[in-house]
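Following this line, the structures themselves.
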Structure 1
Amino acid sequence: MKTDNSVIYSIRWDNLAKDTYLYGSDVAFNPDGSVKFKNPLMPPGQIIRKWQSDVNYQATRHEPQLPVLEEGELYEVRIYAGCKPEGGVKLRLRFFDRQGEAAGTAIIHDMVDEFSCPMVASSYELELINAGAGEIFFHHIEIQKKSGADMNVRIINPNTTLYVLILETTGSSYIFPEDRILNRFRNRVILTCEGADAIELNSCVTDRLPHNIEPRHIVVVGYGKRSNESAARYAKGIGSGVKLCTYGCAVKGLKAGIENIVYDENANEKKVVENSLMDPICDKTNRLMKLRLK
């Protein structure tokens, strides 16, 4: 049975022109989905990019861009972005009731912050606000219930193995492992694929880790096609001595000194699950139960 803290939502910057400040702007979309935005003449306080939770599909021809939030709940938001000068962007959440009237506002000043969803909120907008930045490199934003986010890092004994679990994506969100799975990992850090790819833009997770931990005590784990790839990139960033565990296949092109341990190579399961049309929305977290822990 999953807890109600089981989802991490990812928000990306798509190419909807009407939701982006284009006057005098240079906007470049990179192959990995990240965006470089440059406008040195843009006035402070202007909305750079806006996302909406409630849209009229007939009028806009696109689906809602934000997850549904629960009234009265506390959430953590993590911004994976860089800007020049540092601190040059803010987030603003604007909440609305069922009649479309304003129901509250939350300003996010830091790259990792919290906000509460008002009890009467029916919909909301998320706005990236210019606070003096002339150039922005935007990767993604994550939203997660605060009670779940508090479980992302758990260090009980810094002198034993640290497991970095890279969550497999299910569309635009990530399923958080059940407690029975998490309890297997005494020391753990949980990252999304996108969070692992963009970790250099946001150190909110790694700042809480023991700074003297040696790479040979770190095991990076992926358990699906996408998380395998992100886990390999993350392991490369740590350096020689780290161990990499992937599901079903070895990751090629690793630097010398990184051991890739492939677990549960079940050809029948790979054929049925990984090639299925349902694979992108399947919960693969049970594969973590098959990892042989020391």
Structure 2
Amino acid sequence: MLTLLFDGIAYGMLLFVLALGLAVTMGLMNFINLAHGAFAMAGGYILVLLMNRAGWPFLACLPAAFVLTALLGALLERTIYRPMYGRPHLDQVLFSIGLTFMAVAAVDYVMGSSQQNVQLPDWLRQRFEFGSGAWQLGMGAYRVFIVISCVALALMLQAVLSRTRFGSRLRAAVDDPRVAAGLGIPVDRIFLLTFAVGSGLAGLGGALGADILGVEPSFPLKFMVYFLIVCAVGGTSSITGPLVAALALGIADVLGKYYVPKLGGFIVYVLMIAILLWRPQGLFSREARR
């Protein structure tokens, strides 16, 4: 039981990092980017290429996946995303879904449709056992690494958004871009940096989860619903909401598939519906707190 709970927490933390960039663009920039999973897929393929073909170590590939995906996000934000900021949400949804299918087709053509294998270093393939019987806790070193990395990342992002000048400028730019620009805040530059960081986080999540989630062209379509569930259930106005939602989703998914495998993802969707009926605006949205 404890092993399943820990695996669910590790899976939830991974979903949190993957969905965090989408929560940032939706909550802070008011832009619906359903192509977010494509950036996560890009991060996974960057890790695979650097490890398998360039011989880079695993730990060096993670920051590389973040930086390269962030640069890709910045380039696309400047060229094709920025004109969509003022458009209705339906236009943004259709636009980003189209980009998703284009990315899937391009990766399938270049890299092939088969899933890519990742060879983790020996120190991440270890396993630790504590206790015995029904309360035995088994922890894989890779999942421990994921949990520690994601907790550190969540604390860092929370500090940046709530305690730094950039965080206050971002909130001002989102609340009223014209007034913020009139006060000398570089709104376009802040949106560019925010979108790039959100894309980089997706790439980092895709690289971190390459061994658990797999790296294949269908990745954006397979996990798009999970990212949306995390944002819808947790809300997009803070870091805490997506974190709690991702943990609940990860634990429910792992426990449900172990105890009632025939139901598949049914339990996850039931949990989502129940939470949204209770709090339609999400667990930690501004409206839910009022």
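Numbers for the structure displayed
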quantity: For distance in nm of label points 7 Å out along Cα→Cβ at positions 127 and 159 computed as 5.3, the structure of 1, 2 it came from; calculated: 1
quantity: Structure responsible for 37, with relative contact order in percent (Cα under 8 Å, 6 or more apart) calculated and labels 1, 2 on offer; calculated: 2
quantity: Structure from which -2500 was derived, helix-only ellipticity at 222 nm (-39500 (n - 2.57) for each DSSP H run of 4 or more, over all residues; to 500), options 1, 2; calculated: 1
quantity: When percent of Cα pairs over 27 Å apart is computed for each of 1, 2, the largest belongs to; calculated: 1
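Readers should treat all values here as calculations from the given coordinates under stated rules, not as data from a laboratory. All values derive from a computational prediction rather than experimental measurement. Cβ atoms are built from the backbone, for glycine too; each structure is taken alone.
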